[in-house]
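These notes open a run of structures that come right after.
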Structure I
Amino acid sequence: MGTSPENLLTVIDVGSSKTCVLVGESVDGALRYRGHGIADSRGTRKGAIVDLEKATASIHRAVEEAEKVAGATVDHAVVTVGGPLIRGLNSRGGLNLGSRPREITREDVRQASERARSVVLPVDREMMHLLPQEYIVDQQSSIRDPLGMVGTKLEVSVHIVTAGKSSTQNVVTAANRAGIQVDDTIFEGLASAECTLKPDERELGVCLLDIGAGSTDLIVYFEGAVAHTGVVPIGGDHFTNDVAVGLRTPLIEAEKIKRLFGNAVVTNVPEGNEIEVPAVGERPSRLMPQRLLSEILEPRARELFEYVRDNLRQGGVLEALGAGTVLTGGAARLAGLGAIAESVLRCPPRIGRPVAIAKMPAALAEPEFATAVGSLMYLNRSRVARTGPGQMGLKEKIKSLFQSA
């Protein structure tokens with residue numbers, strides 16, 4: 001295989017259950033699918049790498065598979081980062097433009113954003129994203145695009161996504177050891193939102209919950225901007241472990257049973273239904289009530305959304321979800337989960353599936369691939385913003401300032 005062309009884009013999503021490498025091609029800003037590879041994740045737990053050698057091997061296997069399908073060498077990539085060490089915070093900065101009103105320039109916007117990002121972070125944390133919320137010109141708020149406006153003072157409100165330095169560096173190191181140079185990192189929740197949320201949802205207020213195997217990333221949009229981000233330390237593996245313990249069955253069988261027969265609402269399961277449950281060791285399988293499975297799953301589902309509710313309340317955005325919630329990630333497939341979400345959060349849910357990229361296989365248009373597909377779309381949009389300023393509108397130019405920060 002030859003050298004990777006300049007218009008080739010690659011993302012690596014290292015999850016707790018699977019490692020996915022997705023390759024796309026950007027031609028004149030248009031993105032199309034080239035190939036992907038999937039490998040079982042090894043050496044990761046609860047969204048963090050715990051065994052570098054095993055994680056490196058998983059990335060290497062997924063990269064090799066993606067290279068075969070894409071017909072190109074992968075040596076550069078963007079990696080996704082999530083897990084319990086993600087934190088979000090809001091900040092504001094600004095500058096005086098002079099005693100007399102004058103036109104706001106691109107440099108003014110840059111300086112205001114630099115002041116907004118000048119927050120003191122703990123030594124073990126680093127900034128991943130600086131996301132604009134609104135601009136304020138002479139106390140006039142809710143401005144999306146201040147370029148060309150006239151005023152004496154410019155302020156900007158931003159949302160900052162931070163991550164633990166060690167957890168981020170471990171993912172980068174694993175990719176490096178697999179022969180991949182990491183160009184950037186993307187917060188998993190932001191990536192999933194890129195390909196699942198609709199513009200009107202972002203305006204009205206929506207919470208996207210990316211329910212992975214080890215944890216749940218959440219991101220809230222309100223009035224078109226990111227208002228809150230966070231992570232809840234419960235994911236699909238917690239449901240599986242509960243089933244394995246409750247039904248006394250191996251983890252592999254517990255995962256199969258959860259997917260085939262699981263329902264997060266006990267009353268949705270007819271009382272007479274029975275399922276075959278393999279036993280641990282050489283013991284024979286048993287027939288057990290399907291409702292027993294739901295009695296195990298429902299308390300964990302309620303706990304998950306109670307954690308989410310508390311996180312949203314602490315962030316001051318619980319009452320801002322006019323468009324409800326969007327559930328994505330592999331664990332979002334659990335039947336009845338939406339009903340529990342609506343019961344606890346008091347707003348309507350829907351399942352979030354990624355918007356298809358040109359030539360993308362239908363198998364990737366599922367919730368568990370939202371992070372990978374969204375990362376590729378986010379990467380392409382960021383590249384277009386950096387390389388094609390002459391073709392961008394003012395709003396896109398402003399966003400490019402933050403994405404390249």
Structure II
Amino acid sequence: MTDLNTPDLPGHPFIAYQSGELMAEGLALSALAREHGTPLFVYSKAAMLSALAAYQRGFAGRKAQICYAMKANSSLAVLQVFADAGCGFDIVSAGELARVMAAGGDPAKVIFSGVGKSRAEMKQALQIGIGCFNVESEAELDVLSDVAMSLGKKAPVSLRVNPNVDPKTHPYISTGLKGNKFGIAHESAVQVYQHAASLPGLSVVGIDCHIGSQITEVTPYLDAMDRILDLVADIEKAGVPIHHIDFGGGLGINYNGDTPPAADALWAQLLAKLDARGYGQRQLMIEPGRSLVGNAGVCLTEVVFTKPGEQKNFCIVDAAMNDLPRPAMYEAFHHIVPLQARTGEAVTYDVVGPICESGDWLGRDRPLVVQAGDVLAVLSAGAYCMSMASNYNTRGRAAEVLVDGTQAHLIRQRESAFDTFALEQLV
């Protein structure tokens with residue numbers, strides 16, 4: 001017999017078993033599943049604030065602004081948690097800017113990243129008064145200057161420089177190599193900065209670098225920092241002052257035995273290098289996303305059927321690739337565990353959803369003791385799940401709950417079928 005009462009769980013201690021019952025802080029997840037149904041995303045506020053605290057410790061005594069990269073999870077109540085904690089936001093669309101404002105964020109602490117900002121998005125951001133545009137091409141500089149001039153404003157800009165550093169992560173989430181679409185080539189950065197400084201609608205305020213996501217090693221960060229600091233020296237020698245240095249985000253989390261450095265330990269090393277090179281007193285910006293929310297969230301899903309087969313056994317659940325797209329997109333691993341652990345002989349299953357695609361799987365070859373009606377938790381689901389969710393197969397998006405101690409707050413109602421086509425009309 002295999003005892004599954006106490007499986008090891010990655011990430012924060014705020015989602016853990018107590019007497020065989022999986023808890024989020026002070027609440028049983030099984031009770032939340034009964035009350036709100038499944039699929040259901042549940043987030044721990046304490047886990048998010050604990051992850052943020054590691055960055056805050058790392059920057060103690062420094063001039064630094066933490067801007068949450070909200071593409072990881074843009075639910076309003078999640079943004080509210082970080083806004084209340086003093087964070088700014090890294091956005092990549094006008095829609096995300098609208099969410100920041102709806103959540104009570106400070107526009108002066110907003111950084112607008114992304115390779116394809118439209119004129120309308122630039123205008124909206126300038127009118128609201130965001131803190132900085134991270135510009136990703138020379139063509140964007142010219143357009144942004146024109147838009148700013150038409151409004152009688154100067155747009156504060158930082159150029160995102162591509163340092164050509166391998167982050168040693170999945171190729172789909174690597175962003176700092178020569179073959180990636182992001183940023184301005186390291187070799188042409190000085191010339192582009194001089195061009196930016198010559199444009200009447202722009203005010204150069206900083207430099208930006210972001211090399212990828214789910215990075216679990218320190219070396220890529222140190223290499224990127226060296227290249228960026230070399231550039232800062234060259235740019236300032238060319239007559240363009242740099243007021244802030246933005247080192248992006250990308251720190252990974254523990255999905256399956258991953259061992260990323262703790263945020264405060266990482267920044268102890270990076271700040272030591274900054275100090276050694278004489279840049280320790282500069283204004284610093286960072287844009288963490290996944291590392292703040294990834295292990296703070298779980299997705300609860302009910303077992304619909306178990307289906308034995310000649311080559312595979314299938315555990316069919318009510319969550320699917322529209323709820324949890326990371327496995328289908330990246331072949332990503334998420335631990336899948338029961339809410340109420342059973343003692344019994346485990347069967348190896350592929351955990352799959354009801355969508356009509358062979359790519360609709362949540363986990364492969366998982367030993368589970370389950371039967372129809374049981375509820376499972378897909379762990380480490382706080383990042384790039386709900387924010388990437390869709391209505392494929394006319395499936396309504398899941399409900400979301402934020403747990404704060406022994407209080408549970410419904411922060412998103414479950415979508416009905418009607419909700420998915422409410423904006424459509426017949427001819």
Structure III
Amino acid sequence: MFMDMEPFIYKNNTRYCEDVALADIAAEFGTPCYVYSKAFLSARSRAYLEALAGHKHLVCYSVKAASNINLLKILGELGLGCDIVSGGELFRAKLAGIPGEKIVYSGVGKTAAEIRQALEYKILFFNVESAAELHLINQVAAEMAVVAPVAIRVNPDVDPLTHPYISTGLKENKFGIPIDEAERIYLTANAKLKNIKFVGVDSHIGSQLTNLTPFRDAALRLRVLIEKLSAQGVELKYVDLGGGLGIKYDSESVPEVQQLADIFFDVFSGLDLTIVLEPGRSLVGNSAVMLTKVLYLKQSLEKNFAIVDAGMNDLLRPSLYGAFQKIDKVCLLANGSSAIPQLNYDIVGPICESGDFLAKARALPQLVQGDLLAVGSAGAYGFSMSSNYNSRARAVELLVDGSAVTVIRERETYEDLVKGENLGC
């Protein structure tokens with residue numbers, strides 16, 4: 001099964017990415033660093049494409065999860081498009097060679113300039129998040145003498161059963177138009193706004209979902225809306241069901257892509273629609289680890305601290321909402337980790353914040369200064385959420401393809417930190 005593919009395995013008590021020892025990567029490129037597996041990215045992409053085979057479909061990778069243009073290019077060459085949420089992500093998709101007809105544009109805060117850029121590139125459609133945005137798209141399209149393809153992002157008020165920070169389909173969330181209002185907005189805008197054309201409907205209820213029931217509930221509500229609109233002369237071509245399928249961070253039971261696809265095939269049976277999916281985390285999450293080195297060990301009366309060279313600026317998720325990411329020693333003793341005493345550590349970074357941690361009370365084989373650690377499931381919302389807080393340079397990104405290692409983003413320098421700042425003020 002594609003879901004079970006593991007590109008990061010131990011060989012001779014040393015962790016590898018495909019055919020390259022992570023210790024060798026750290027020695028050559030330094031830490032912290034992000035290491036991606038091309039084989040995993042390719043396998044996960046094929047899992048989506050094969051699950052949808054035989055049905056009209058488009059898989060649009062959610063760029064916000066990991067936005068390096070080299071990763072986008074790999075996915076594009078496999079036949080995927082992009083789901084974008086900003087003009088910057090459109091720029092990245094264009095550089096990666098993603099054609100406009102394979103791009104959908106989501107996000108609650110599109111500006112007039114961003115809308116214009118997307119129309120110039122002839123994207124497939126906008127996922128509209130409010131009535132006000134619908135009017136702005138119509139205005140910009142009229143100024144350009146074009147018709148803008150549009151889908152309304154419907155908020156189905158379905159509980160995704162996930163962390164509240166990554167829940168997007170409840171009525172209290174900022175995303176989308178409430179499903180009870182959507183029919184009226186479709187019909188009113190269809191009659192009055194001459195420079196938009198409704199081509200679809202969209203829903204994205206959240207992220208890291210490991211229960212398929214919310215997907216089915218949302219899809220059933222969309223089908224009712226689609227049929228109501230059809231009966232009143234608004235015929236849609238696309239049903240965009242977003243992303244959100246969870247990944248295995250630790251011991252979670254995670255559904256297969258085919259199980260998700262089968263739900264959508266069942267719910268929309270008999271309708272002539274192209275199914276659009278926007279996977280992000282489930283494509284790239286387990287494609288990467290972040291490597292970090294133990295700088296110091298520190299013991300208090302209550303805790304063992306391992307101070308590492310990666311902080312919340314490098315990997316924000318644990319600090320932002322207490323996310324769990326597995327952490328392993330890269331190199332074990334010759335007879336395996338079971339021979340090393342286990343201790344509980346707070347794995348903390350160098351940032352001047354008490355909230356700067358990668359893990360708390362984490363059981364690990366006893367650490368020594370200089371140990372190399374691999375933080376798992378770092379492909380999604382790892383580097384893409386990193387920052388220069390505390391004037392720290394962002395990490396290098398590396399792609400492993402078999403035995404080859406390629407730098408896909410250089411480590412930043414101190415000069416990069418002040419680029420654009422005017423010293424003459």
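Quick notes
- Which entry (I, II, III) yields the derived value 1.04 for Cα Rg over 2.2 N^0.38 Å, for residues 306-377 alone: II
- Read-out FRET efficiency 1/(1 + (r/R0)^6) of positions 26 and 202 (r between Cβ atoms, R0 = 41 Å, to 0.05), computed value 0.20, structure in I, II, III: II
- Structure from which 2.7 was derived, distance in nm of label points 7 Å out along Cα→Cβ at positions 234 and 354, options I, II, III: I
A short reminder: the numbers here are calculations on the coordinates, not readings from a lab. All of these numbers come straight from a predicted model, not from anything done at the bench. Cβ atoms are built from the backbone, for glycine too; each structure is taken alone.
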